[in-house]
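Nothing in this text is a laboratory measurement; each read-out follows from the coordinates by a stated rule. This is a predicted model, so every value here is computed, not measured. Cβ atoms are built from the backbone, for glycine too; each structure is taken alone.
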Structure I
Amino acid sequence: MLREITLRTSRRSELVDITEAVRAVVRRSGIKSGICVLYCPHTTAALTVNENADPSVRVDINDHLSDLVPPSKNYRHLEGNADSHIKSVLVGPSLTLIVEDGDIVLGTWQGVFFCEFDGPRNRRVLVKLMEG
């Protein structure tokens, strides 16, 4: 079954915690054991799993990605978001999570994040659940 999470980002570049939204989709599905695939259908955004206990980790990740791929450089792509495309390639468009006992399996400090690199925008995350 294919589901969708929608969100509105508030800054050009940010990591948005979508852990509870993913958990809600899994709970509503009724699946007790299986796989949850998350896919970001945007070329200037991405998905990741990382620490969710200390919000400064998100800021550090975002800041470091901006240092690695600065917004202003001599890019050939002239829309003004070439750095956003490159960051999305580095982080990646999808995640595969294990579902057990009706919930996604994460480490103690982990959360699921939508990585916005060209906001603010309305965004989607597609969720494919497979029982098994």
Structure II
Amino acid sequence: MSAVPRPGRLSTPATAEYWRAAADGHLLIQRCLHCGHKQLYPRTLCTRCWSAELGWQETVGTGSVRTFTVIEVPGHPAWREEAPYLIALVELDEGPCLLAGVLGSDPYRVAVGQRVRFVADSGGDPAGPLPFFARDEP
């Protein structure tokens, strides 16, 4: 039985810098140079004032789980071997939220409000590291 390839990520001119930084182990957010609004995912316009004047800001890479789900039956066969796994909406300390996987041995040991930190992990993606998070456990 041959392995099913994972769907590739989409890189556009608006997201290229984001993916380059992730491959280097850095998590970026966009910051509007007009109104100061911080946003994620990368876009061509500010979601607050519609300005096209956007810059990049590196995050400290920490945040809190806002909500989460444990995937027991993946929607794509490429992730079948990894189930169960955890997907969370992480609120970064800088404000924006990011939907990402949370790495760890037991996906059922997470709670809303739990602190997490950014890690770059290929997760099997041949294109390179992706933004993941790991639980900050005392």
- Once percent of Cα pairs over 18 Å apart is calculated for every structure in I, II, which label goes with the largest value? II
- Message: Starting from the value 1.9: which structure in I, II was distance in nm of label points 7 Å out along Cα→Cβ at positions 25 and 113 calculated from?
- Response: I
- Compare mean count of other Cβ atoms within 10 Å over residues 9-16 across structures I, II and report the one with the greatest value. I
- If you work out FRET efficiency 1/(1 + (r/R0)^6) of positions 41 and 57 (r between Cβ atoms, R0 = 30 Å, to 0.05) for I, II, which one comes out largest? II
- helix-only ellipticity at 222 nm (-39500 (n - 2.57) for each DSSP H run of 4 or more, over all residues; to 500), calculated, reads -1500; among I, II the input was structure II
- Item | Label whose coordinates, when mean count of other Cβ atoms within 10 Å over residues 81-88 is calculated, return 20.5 (choices I, II) | I
- Message: Quick check for you: by relative contact order in percent (Cα under 8 Å, 6 or more apart), which of I, II is greatest?
- Response: I
